[in-house]
Every structure is written in C-alpha cells, then in structure tokens.
1. Any idea which of 1, 2 comes out highest on mean count of other Cβ atoms within 10 Å over residues 113-120?
2. Work out which structure the value -8500 belongs to, where helix-only ellipticity at 222 nm (-39500 (n - 2.57) for each DSSP H run of 4 or more, over all residues; to 500) was derived from one of 1, 2.
3. The value 1, 5, 12, 16, 18, 18, 14, 9, 5, 2, 1, 0, 0 for P(r) over Cα pairs in 5 Å bins from 0, in percent was derived from one model only; which of 1, 2 is it?
4. Taking Kirkwood radius over Cα pairs in Å, for residues 153-224 alone as the quantity of interest, name the structure among 1, 2 where it is greatest.
5. Matching task: 18.4 is the computed value of mean count of other Cβ atoms within 10 Å over residues 33-40. Pick the structure from 1, 2.
6. Give the label, chosen from 1, 2, of the structure having the highest value of distance in nm of label points 7 Å out along Cα→Cβ at positions 161 and 249.
7. In terms of relative contact order in percent (Cα under 8 Å, 6 or more apart), which of structures 1, 2 is highest?
8. Please compute distance in nm of label points 7 Å out along Cα→Cβ at positions 41 and 257 for structures 1, 2 and give me the label with the greatest value.
Structure 1
Amino acid sequence: MMMQKSTIEAAHRFPAVKASANPWSGLGRILTYAALIVLSLLFLTPFLFMIGTSFKPYADIVGDPLNPIPFHLTFSNFSHLFEKLPFFTQLANSLIIAVSLTLLAIVFNSLVAYGFARFDFKYKHGLFIAMLTTMMIPGQISLVPSFIMFRAFRWLDTFWPLILPGAVGAFGIFLIRQVMVTIPKEIFDSARIDGCSELGTFIRIAFPLSASAIGIVALLTFMNAWNDYLGPLIYLTSGSKMTLAVGLTTMNNPYEIDYASPITGALLMSLPVLVLLSIVGHKYFVDGLTAGSIKG
C-alpha cells in the first residue's frame, strides 16, 4: 500500500517524464505528413495540368503551356474532340471490352482460386507453382503465336482476342486464393452439414468473404483492359471497333499537331477509372494488396 501511494505521488510530481521520452515523435509525424503531401502533389501535378489544359484556349496552350490555370475558360476543346473523333463509339467499345473482361476474370479467377484453396488433389502444389511461373513470361513472347491462332479462328477484327485470353490470370488466382485459405475450414463444414452444395458454398461463403481480393482483381483487370493499347492495335482494324486508347493516338499526324483534343480525350478517358476506384474504395484496395501477407 505504501509502495502504491509513493508511485502515485511520483507520477503526479513528474507528469511530463513519459511525454518527453520521445521528443521527436511529434516532429517526425509532421515531417512524415509533409513529405507525403509533397509526393502527392508531385503525382497529382500531371493530372491537374491535364484538367487545366482541357479548358484552356488553344492560343493559351501554345503560348503558356506550363500554366495549369485556365484564365480564359472555354469548352471548345471538347467540341473539337467530338468532331475529329468518333469518341462515343470508341468509348462504348472500350467499355464493352473492359467490363466483359472484368466480369469473366471475377468469375473464373474466383472459381480456380476456390479449387486450389478448398480441395486437396494430386499434384496440387506442382500445378500451383507451374501456374505462378507463367507470371514471369513476358506477354510479348506470345504475340505472334496468339495472332496466328486467332487468325485461324477467324477472330481478327473482333473483341474476342481482347477478352478471352485475360479471363483467367495467375495473379488474380493467387491473390484470391490467398484470402480464401484464411477462411476457417469449420465454416465450409457447417455449410455442407446444412445441406449446401459446393457451388452454393462458393457463392454464399467463399465469394463474399473474399471480397477484398476480388475487388482489387476487378480494379486491376478493368484498368489493364481500359488502358490496353497494343492489343487493339494488333487485332482490330475497323474504325468502328477501335478502342479509345488507340483512337486518341490517331488524332495527330505529321501535317497537323493538336495538343488540346488528345489531352481533353485523356481527361475523359480517366473518368471511368476514377469512378471505379471510388466504388471499390480504399479499404478493398489496401486489403486486397495485403491479402495473404500473414498466412499463405
């Protein structure tokens, strides 16, 4: 009792001892946030210039290109873009490819990941390692064989070569599987005892509990398909089927250079990705990237 009383008196006598144990904690936090703010501004600067340039007259773009603020606000760049380019047609083509590929990737990657996480079968680990090794093969190596194969299928100038090859990917399977293996086995056993089929167990238990990894796979798949330039350039030939990523690069030629319209188109092209990122949210993005970092 006497020792406890003396301890309390000492704490009241020296109240600042604990607070002064780490005098650099407050300053270090301020410096950390300041560095993060500076880095954020560096990453945002090109996007801010793109926004400002889209609303600047062409004379201001050429005369003062480093000024991101549109002092003379105009919407003529958007009208010129829609006149020079079949923007909405190419936008629809990009959406069809990106959305179709994303939906297929969600379904097939989740099913394959569920098989690796749920069942034990012969050569399971060997097949999983062999699948992961495909991530080290550059995609450019398979361009010529893929082109020959799709030409034999009569799929050139269609959306199939841009959708089907990306429906299943090693990274997506790995990421979703890393989350599914953390689900307690007792949950699956309880579902089977209650009469739930294997497909029902996947739909009602495994799929919802793996939402973080599935969200990040959907986001990355959509972004890769939306920004894909090489695939549409190789497999598509008709202007009516061209995507927006390729269409924006055809606006300039050696005889006419237009800075405003491609930048305006790039601004509009970035909006669907920003909307999707806001829907998926910070939580799914962080949780998906750290999936399986503890238990694998």
Structure 2
Amino acid sequence: MSLFAGAGGFDIGATDNGFVNAYACDWEENSQRFYMNNFPEVPFDLNDVRNVTLDRINKVRADRSLEPLVCGEIDVLSGGSPCVKLAACNTYDARHFAPENMLMFETLPKIVLDLQPKIAVFENSDRLCAKGNEPVLMEYIASIKNLLPNYWFQIKVVNAKRYGAFQSRSRSIVILVRKDVLKDVKIPLFPRRMPIDLSKQGVEFLLPHVVEFSAGQFKAKFKPAKGNLFCTLTAHVSQLVREENKKPRKIALHECRVITGMTDYDFTGIYPTGQYSLLGNMVMRQLTKELFGNFLNIL
C-alpha cells in the first residue's frame, strides 16, 4: 500500500520484488494521472491522506470489484509525507515546525494503528535527524512509542547513491516492524549499502553531453560531470547544467527522467511543471528496490 504515492517510487521498488500494490493514495491529480498511465490495475484514491481508514480503502477496492483487506494482513505500508520546513532547501527556518508535518507525526502512525501492517516504511527529509532538530525527532519517536508499542522501529539517514541511485539524495527512512512478525530473529531492518559505481551512476555516464552541473541552490558552484554524481533533484528543479562551450541552462525534463531512472514510464497528460514536481519529489526507485528486497527477508 502506498500513501503520498507521487510517481510511485515505493511502488516500483515493491513490484520489482514481487509485491502487489493493493491501494495507492495521493491528493494531487498529477499522481493520479501517472498511476492511470503506469499502474492502471492499482486502486487509486484521489484523496487527503487524513481520510484514509481501512473502511475507506475497502470501499475503493470494492469499486474495482477487489476483495477487502483485513487488518493485520497487509505486508507493507509505505509513504513519504511532506517535509515542509524540515527540508534542507529551507535551511533558514528548518527548526520551525509546520502544520503539514503533523501528517508525519500524527496521521501516519494513526493509519498504522488502524491497519496494523506487518511492516511500515516512511521517508522524510534528512534534516529530521539533523543536529538542532533533536526536539522534533524526539517528539516523533515519542509519538511512535505511544501509539505503536507493538512495533519495533528504527530511524536512519540513508543516501540513495549507496544503493545504486543516480543522484546523491539523503533522506530519513523510518522502518517499523510488528513485534510478532520479527519475533526474536535478528534481521537488519535496513539493507546493506553498496559501493558507488561512477561508471553506471555518474553524471558523465548518464548525461555524456554535460560537462558541468550545479545544485541550483544557495548559489552552489558548478562541479565537473566527470567523477561526480548528480545532486538531489527538487520539486521546482532549479538545477543547472552546462554543455561544452555553452551557457548554463535549467536541466531538461528528459534529463530528469534519466537521473531518476524513469525513462521507461509514461507521463502523458501531465504538464511539464507537474512532471518536474513528481520527479523531484519521488523516492529513488533503486533505494526502494533494496528496501523491499530486505523486507522479503523479514516476512
């Protein structure tokens, strides 16, 4: 099951490991269109995540003549809630809390409480675990412990580049496993990191026409394409690239698809701004493939 479905970053990693998505939810029509194009078999709910309950999920499934889900029998629940004012792009006010973050603090744990999935995995800004944000992190940990005492959980900052992704993208990943599922078996909740392979992940390999690139934030300096991975894409995609003997320009959509590994997916009917947003926000499919591969070991 996928909440804040976006461009299906979690779903792709799940299906790569043989999982079947029973339900997806997002309130943006761009995400709905993406699912209609690429995952037409998935019951998609264009709705606010705060309305998600097991009853609602089964009503959406019933509309597609699908069997109802049973509390406690869902293998994995995934979601990447908004990281407003926690993200690195909001450095100057990162420590101020935003109402949107309550989706991570209250809504997601309550959905876990209602559905009782065997595993839940959530992602958010790496600044959730950053120095100076300890009170925010402690509040989040307290909310999980209070609402979900029957779950083991671990929070870790991971960089998708260490799992084969084409950009350096650090995120806080939260994994919860129901205690009766894990029992006393000591299985790592996170997969092992992999060595970076610039011959497959580097800018020079992915975009051979690009000689330099910039993160596009905080007046970042240009870096040579050779020997580097691309920086984190953002929803507004302010990243710049430069070709030989040409002026810097905004990165193109087809280049974003290459960097996110989404060249084989259909974005028909989604305006460029919506495509940039989906690609800039998505969880890296290479990371989620490794996560769900490890979940198979747990289940």
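Every number here is computed from the coordinates shown, using simple stated rules; none is lab data. For clarity, every value in this text was computed on a predicted model and none was experimentally measured. Cβ atoms are built from the backbone, for glycine too; each structure is taken alone.
1. Of structures 1, 2, the maximum of mean count of other Cβ atoms within 10 Å over residues 113-120 occurs in 2.
2. The read-out comes from structure 2.
3. The correct label is 2.
4. On the way: 1: 14.2; 2: 15.0.
Once Kirkwood radius over Cα pairs in Å, for residues 153-224 alone is worked out for each structure, 2 has the highest.
5. Details: 1: 9.9; 2: 18.4.
It must be structure 2, since only it matches.
6. Details: 1: 1.5; 2: 2.6.
That would be structure 2.
7. Details: 1: 28; 2: 20.
By relative contact order in percent (Cα under 8 Å, 6 or more apart), the leading structure of 1, 2 is 1.
8. On the way: 1: 3.0; 2: 2.3.
Answer by largest value of distance in nm of label points 7 Å out along Cα→Cβ at positions 41 and 257: 1.
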